[in-house]
Structure P
Amino acid sequence: MIRIGAFLVGLFFSGWLLVSFGVGAAAYISEPPQPTAEHEFHLHPKKLALSSDGPMGKFDRQQLQRGFQVYKEVCSACHSMRLVAFRNLTELGYTEDEVKAIAANWATQTPSIDPATGEPTTRKPLPQDYIPSPHANETAARAANNNALPPDLSLITKARHGGAAYVYSLLTGYQDPPAELAKKFPDAMPGPGLNYNPYFANLNIAMANPLGSDGIVTYSDGTNATREQMAKDVAAFLVWTAEPTLEKRHQTGWAVLIFLIIATGLGYMAYRNVWAGVKH
């Protein structure tokens, strides 16, 4: 009796699922979803190859320094990096004296308290300080950026689908909106203060093109600072800010894998030895 009841309950739910699927399919066929500008014009990130890719990947320190230079001279005017301290830059190959100089000459000062009056004030950053935000608060950030809030870049390659490839594509994807967009979706055309970028989710981004031309940064190592090169370098740098221990994780993963292979082999040999004379 219990088996029959269970069978009927299962049959009921299966039938209900089938009916729901049929109703949904019929609704989709009779009233298909309307095409949207995002669906037709949004592009997936371009392919980007970095030295840190793959299980054997390692950071290119020279490229990371170039990427940091792009962030410092271009991106830091709007975007914060609250999870990265100046002293972490030694991992990029900078000396302690260079890090002290970078912190002391940073464009934005660090919030502090006046020890004499107790009033809020600012001071020059120190190596142990985290990179200060260019804006005092969210309201100030929106006021300076057409009411758009520039995201913190510390984990941006983890927070966006496509990671470094998305950052690279976005920075190199600014262009004039296609004529077909104006014909099919006039409401999707960029309004005042917006810029067309097919790699952005809704096609229109408030951030102006930060890498509008070649050579806006002069690399200290002599690399030609094309738009593509600067975008690639800063994308690589943001991979490091999001996962500075990537190389250690790779090394640990290989050590664990080798250990498991050896342990598995020893376990199998022990099994063969212990049960050698037993029929099983």
Structure Q
Amino acid sequence: MGLGVRGVISILLWALLVYAAVLIALFAFQRGLMYRPGNSLPSPATTMVPQAQVRVLKTDSGLALTSWYVPPEHGNKAAPVILYFQGNAGTLADRDFKAAPLAAAGYGVWLTGYRGFGGNPGAPDEQGLYADARAAITALAADGVKPAQIVLYGESLGSGVATQMAYELAQAGTPAKGLILEAPFMSMGSAAQDVYFYVPAKWLVRDRYDNLAKIASVQAPLLIMHGDADRVIQQRHGKQLFATAGDLKSGFWPAGGGHSNLYDFDALNEVLGFLKGLK
């Protein structure tokens, strides 16, 4: 005996209900999937940047957020400062291995503490992280660091924050000194679609971080680093951003490089070379 028309319709209705439930769950809990912060932040003294200053800054909404800052070597007021924006997981301390050699080379390094990360108050979302980044730029300005000295560095999720800040500074007529994007995405929607291919993820994402729409307006030298073995954000995202960006750009595309291990593929030397070449 076959299922009959009613049986087939019943199965289809149940499948639609299950699919709808999946869509609702992904939409409702998407920020829990997107942001996976570490809950506590150790003292810099226990990390590879023990000299880092703990800076607590206020956002425009009144949140007090902890960041780390290593000023330029020998108090050089004209030296570039790398303003670093981390990816979606862990804390500032997990990026100490990147900050340490940059500080040792004489650059200032500011590791931006997001809301909801490392014990900071608040909950992360796109507009909130942009506000946190603006607060960091304001804090650097209070230290005498001008936008023309700031090299914005965004890793994964942080590429959305770094690109937005580069865009805003360019629009204000005060472009950043440079922009470094490590394992970036075209937009959060397009990155989500690659992972959740069985749903219209591109249209469900609330925090869009649309890098592709902004990258051509960034008036700063650009370095994009993206490995061809990245299984989190496919390399095609970095390649498309690179193709869309202006003329002052360089790319690093290591064979075998994954999402979080580009420093095992000589990314540090690429970054140092890029910084050295900035005017």
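Bear in mind these aren't lab numbers, they're just calculated from the coordinates by the rules spelled out. Just so it is clear, the model here is predicted, and its values are computed rather than measured. Cβ atoms are built from the backbone, for glycine too; each structure is taken alone.
Descriptive notes on the structure:
- At a computed 14 (relative contact order in percent (Cα under 8 Å, 6 or more apart)), which of P, Q: Q
- Each of P, Q could give mean count of other Cβ atoms within 10 Å over residues 79-86, but the derived value 24.4 comes from Q.
- Structure (P, Q) behind the derived value 152 of volume of the Cα convex hull per residue in Å³: Q
- When distance in nm of label points 7 Å out along Cα→Cβ at positions 15 and 135 is computed across structures P, Q, the figure 4.9 traces back to Q.
- Distance in nm of label points 7 Å out along Cα→Cβ at positions 207 and 239 - structure with the largest value, from P, Q: Q
- Looking across P, Q, the calculation of helix-only ellipticity at 222 nm (-39500 (n - 2.57) for each DSSP H run of 4 or more, over all residues; to 500) that yields -14000 traces back to P.
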